[in-house]
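So, here's a batch of structures to check.
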Structure 1
């Protein structure tokens, strides 16, 4: 056993002990909604018991716990804490840019044709202001020719907006090259990070990412309704803030002082009452992920997805995701694997797997698995057994 393998085994075992759902389910659907970690559930229970017994008399303690979530999010992506906004979901985070820029008729946004709707509709909604959304086609695997992406940009391109990992096939895009394409044309690089954050390491400062958004309910293992957004500090005053409220200003606790003196941080976007319990639970999961380490998590996820691809091929499945190990070193691989079972309806297969306590998804007419670092070979055995029982 190599040292690399032993590290993966140790990380997987510790991680699995913090995922109670793993006791009953072979859970392969983290690209949709994940089960909660034990620390997140404990944090939710503690918050609930406190509110049940004491109302808001300990509100300041909850506030400090929420701020710990901001710190953890900043550490996870290599940002400063004042560049982090705690938002309900990816959509809200992307709209901070879509609704914040000073658009002019004739401007355009460049994105990909296979993006999740949350990274398309905010830009399409700008058409009433004369802004064009250009969607660059991708291959079946999700690969995009970056020369074509560059060719779609021009002097009026204000934003290049892509997903780190494509939701349908799991193609992991080359962020540094895309950032360079955007910046060479004077555009902002906006990243929908939800399908990569929590699996792969990222440093937004080194990659020159201008804005990032991610919900917490997928690979970050938090509850729905709690997510993060990052706005590079230098862009804060270039974006028109919206959703303003009492918490947007520096004197947030003085309700009689009406002065629009915005916080000099991304927290200006947190105008109203917050989903405190959700943010506290998300923070607990973020700290677990930080403890495990992004490099180790990534290695474990790629290890189990490679194994799953081998086992799926044995039963005649066609792997649609790009899993090649070539001169790129397999850098396009992610935690998402899309596949087809010839002659089988994907929805029927999904429903059958649920009866076997195996959870997967259907996307774009295909089956999709998305194991996290705690999933093990026994889980894959259960997946394959469930599929064999319907394939025959």
Structure 2
């Protein structure tokens, strides 16, 4: 009797009390079957309008899952009441511990949702003995209630970047508020039409309020921001500009120099094996790599030029005064055009129309490093789940991982 009272108190099944309990094995797992009965003295509440005191219209035996007790899985067997509400007609009774038509109690659903934050759906389903679809639906509904639609009322600065969502060059776009470190929007694709719903959600006042958009040199992002938000400045990120320089200048010059040194095999081998040595930051090199780099630059003038020009270009992001930054850029551009290195000259010409977005960094010293970190976390979320078949669920998981810091 004492054990039954203890279970009843822990159960907190409002409006119901424990009638009997039993145990039975199912599929090699021990189950605890708890039979509940309705308390006749309790006032019943309509789940539609909240009317209290409606008489019972009919009842049907229901079986629902509750949190496990130690190693035993728990199943509740109880009469689910339908009330004859004078306003709604026959309606299910409102229960604080069970959602209408749910097959698991509210606290079990909350436990499932908490565990889904750190485990995959498949592992949570195995832990609780639920089906994969049930766990996914519980987590999806919990995320929808917890997150709701994104609040865009005070957004003035955004960061935009893409990440691979599937193999075969299929991408999605993530938009964040960099100061709050909050994911505002995730959508499939990286074109203008793909990101347009975000700006429509901002509304006319929100689009006028937007001051800056940090991004890589994606033409679709640039055109859509300029079209939708005439007051917003485009801010190009250091990482992507230098990465583009590495691909289009350093790699091209290195390959050309290796081809030129076909007859000098030791020198050709040194140049061919120096790709990551030239692309990495000098501060990240160990002593042995510094010696190799010094020997390489001393032996090849073209690689020395493009390597030093890369370091100078990175210094452009250190300025906080646009006038001084523009003067530095003009000097860098003239040196690049006098270098007699075709790849460097071509890069400088292509970068010149984008210089306003680079100089905007003086007013908004932001980068996509935060977004790159978010992208890495997105890869972890995707890897934990072994991929996602439902875009809406996947995007909610991303938003939940970065709710923002107030």
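No lab work stands behind these numbers, since they all come straight from the coordinates. Since the structure is predicted, the reported quantities are computational estimates derived from the model, not experimental observations. Cβ atoms are built from the backbone, for glycine too; each structure is taken alone.
So relative contact order in percent (Cα under 8 Å, 6 or more apart), computed for just one structure, reads 12; which one of 1, 2 is that?
On the way: 1: 24; 2: 12.
Derived from 2, not from the others.
For distance in nm of label points 7 Å out along Cα→Cβ at positions 41 and 129, which of 1, 2 scores largest? Before the final figure, lay out the partial values.
Numbers: 1: 4.4; 2: 3.4.
Sorting by distance in nm of label points 7 Å out along Cα→Cβ at positions 41 and 129 in descending order puts 1 first.
Name the one structure among 1, 2 that mean projected area of the Cα convex hull in nm² of 29.9 was derived from. Write out the running numbers ahead of the final one.
Working: 1: 20.8; 2: 29.9.
It traces back to 2.
From 1, 2, which structure was helix-only ellipticity at 222 nm (-39500 (n - 2.57) for each DSSP H run of 4 or more, over all residues; to 500) = -11500 calculated on? Each step should come with its number before you reach the end.
Working: 1: -11500; 2: -14000.
Structure of origin is 1.
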